[in-house]
Structure P
């Protein structure tokens, strides 16, 4: 129980069989992410069923997160599959004409995008390798000046860092995927390219109209306007993912570490878990070993008290997904237990009122050198709020509902136990012993009652 920071693992072709999934969960996976950009709902549904079966067999709670594709924008096709040259300073046109493109223009299928662009807005294509600036704009045609880039070709994705697009966060595909996913009762739904808190509300309304199952929503922050409104978005959502891939395209790459730090702090204030994602151990797609920079990147996420790090292609396409999880576990475990780098910081609670109960719990546990905090978790709120105080003491969540145990798998420092018969004082002691805590003091939280007990 020496790892506080959780591991979210993307599940794909290289790790979706029973044996590999079992080994990954045993190695430390807490959340399984299923990317609906790549597989159909039925295919993903079979993976969800398998993960649930393995979780039950191992008696290890595991959260299921579905990740919707979102409004990923691409230009149309050109007359040939060749690459068309670009010159700095030339004018290039994006329009509503579906005819194949040429050296001067190309079709932009999204009418909402055309109507949203304004003079001065940047258009970034091919992961930022091409940059253009809008010169003139109408709902049918946009003329842009080439700032960076030497060639363009069919179906390039594009980003609009300066533009708020007046469109639904749920595409037709997303709605179909979510309709199906809801029937499988996932623990979390991650929504892509969130721009404003209203996007989260739209998805929440879609879910609550179709099920009473308490599915939580993770808002992915990958656009500058989302960074500016991250506090509002976090308030509307149940958690945040820092999607550094698209984010690093839309903001200057040097700003990404500072933005990540800012988002983690904002989430802590608002009792929201936060996931750090993208290229954490990217080298391990093709190597058994990470780079020193990647090791430092993963450790820094733990030092900043992020709730979870996340793998992407490392586990979906990598040569050894199990080794990726073991490696990430090792890095996180050392960073989480590095007392020199992690002295208790009272700033974690100082912005709270002195009578705030979660501050009281964290302070009591620290000052009494408690071995653990035991929470009788009838929902996720109490344990999550204590976790956001970052006491760096194990928080054992005693749950009599599986959905509560699963959802707490995402939250830093929480170790959920699920049993339908729990909630007596003796259960608090027994739960601690399940995690090899056999002596010392326990801070026990049962709704509005907080007590200090000694393990006997």
Structure Q
């Protein structure tokens, strides 16, 4: 083989290596995918295991309903039996069948075959089958509502975790800024120490404050990771890829918007919330269960019909002729009247009445729980909104005070204690404002979710 005379250009090699290195570095430093609230909810609704299990249960309930619908129709069955027998000492001769003389083959080994088609239909059973079909339909609808309840719960949890993540991210930025300020104060304190303007004890306090702020930052970052872990669990994400949420626009106006009243949210929620609809369907199902139980006192009528024939090898007629000669068509009606059932019907009726009372209590409990939940979100929104207004004013005041203290500290007019107190006051005010802001927005959105079933995504 001929060797190429072309020499590799070292510059091209370096450029290619640099380009590949840049691509590798870009891949390693690529930011994590940022999930919006809508993307989180949509993904969870498709992948959350708890929700998927409720959907499987819903499909199972639908199958039960379909089967109960089919039970209203007549049943039809076909059967055939084939038997082989061995008779080592058969009796010879002839015998009469239905008045006709038939010559047997007198075989030691012979077969008998029978063929039949039977139909059965329950004409009347006190509407048990009909009411059972209606009951199973309600059960399937309730299973679907159970799935909707689970979906709503997952959406609430996602919204709460999403807001916690947003708050934690901003809290981290505040802690980072506070840490940088503490580092600068520590360095300034060391400079004062060199010129004799500050004692070692005061510098040590500044160092301790810096270390405390580093600890607070680590704690805030740990909280953020834990909230992300909980959100990934709801989304059923198990990979090790970086996970982050997109930061939506959160203005002060969103936290200061009008909060809907408890009564308006509650009245609308009564007509839309799946848990209330489920409880109402429970009452309807209890009425059907009572009708089914009372039907135990009523007579039932069923009808049957069928055709049959048989064949045997011990017959001189051929198989087809035997089928024709032995063909039989029959039918009948069956009337069943309950006389004494050892109190089973009365017990079933009483239990159905008690079950209805239980469903009534379930409905009342769901209504009470719903009102309490809405009232709690309203109280949280109202309180947090008031706290946000106060915290915003407090932050502005603390910021102005700390800037003055910092300037005076640089001029050695204020001591370390005063500076640290001012910084801690500012940090607390900033944290309070952030927390109140995000909690207000969260609780207002949850109130709207209960009102119309949609989250601000």
Structure R
């Protein structure tokens, strides 16, 4: 599958044909998925996979990047306080329903995720859960051996544990081989972590990969030396063959599988994009099974390969947690016909001019104050909901124009919109998806300006 339609090319195509807009992206909003509110959430039916030590790990892993706040938002995007009572409730519910893998980082939730999870998890028997965290030394000020060791020991304190089940080198590939050497190899931090594993303070050592595939290949080439216990990669039904970065997920997975390295999956929903689909794709999924969510199809896809140890999901709301538990209690692997349907969905998605942003926030803060993930999120939302056209002749143009502009101002403050991008390219240095952020900002700004000029259309 290849994305045959560029974003600018798509705009030109819809400008010449109102039928395309009407048939492909008609309507102001996608249909609401049918989900039985009273549908049972099973207990004691969670699917488990074995790691190389024979330990049972829940196929659904609890991602701790999007913890709930007191304002009922995600702590990934919000500066509001984490709602510790709600976090406790979610953790209790997760453990009660079979989830035993929890993934956090010193960098998540403005640096407060580990502390919140330490409070929540320490209320449970230590044998009931596995905790994963990371050596998240992204800032140059943390690249020294001393600062790395300090960060490592702080994780123990915040998590209230005396050993860590799964420790990761965080974001391998971001910044290329130069950063890999500076962050982990030349400063002795990886050697330190290997010794900590020997001492039993780390039970499993691995890394998460984003970006430059040469870093991924280097660490696997030295697998005999490092003996990786697991590796975390981004995988979903788009990234399997159409990833934004240097390597597709099929390559990453196959390289790990042939070395018998268990795989942890992140971004099974591609930053939530695969749960917010265009109405045509939603209708296709609903015809196959009207009682399950679009997210459920994506999670089944991610969990089906046998080499997958666990699939992470950041679950801000109880409804997300319950839906995912249903999907994996137990997991029903995809059959051949379902694979064909999902591959068709991927083809349709790739022919929409969506921006492959996962809202990971690594590009933030912008030195000039832009809300980069917010801008891309609104743009993608309007495409999926049909509020996207520059064809003045289209009968729904005025409606779509108003929906885009009003929604833009509501979701992104004026001073943080695309027109304030100066093209410094600082954001692109940190984007794990290798998105041409500056080019996309200019494209969106041009599109918005065209909408504003056609006020009387």
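A few comments on the model shown:
- Here the criterion is mean count of other Cβ atoms within 10 Å over residues 400-407, and among P, Q, R the highest value is seen for P.
- Computing helix-only ellipticity at 222 nm (-39500 (n - 2.57) for each DSSP H run of 4 or more, over all residues; to 500) across structures P, Q, R gives -12000 for structure R.
Laboratory data are not the source of any read-out in this text; all were calculated from the coordinates shown. The structure displayed is predicted, hence computed values, not measured ones. Cβ atoms are built from the backbone, for glycine too; each structure is taken alone.
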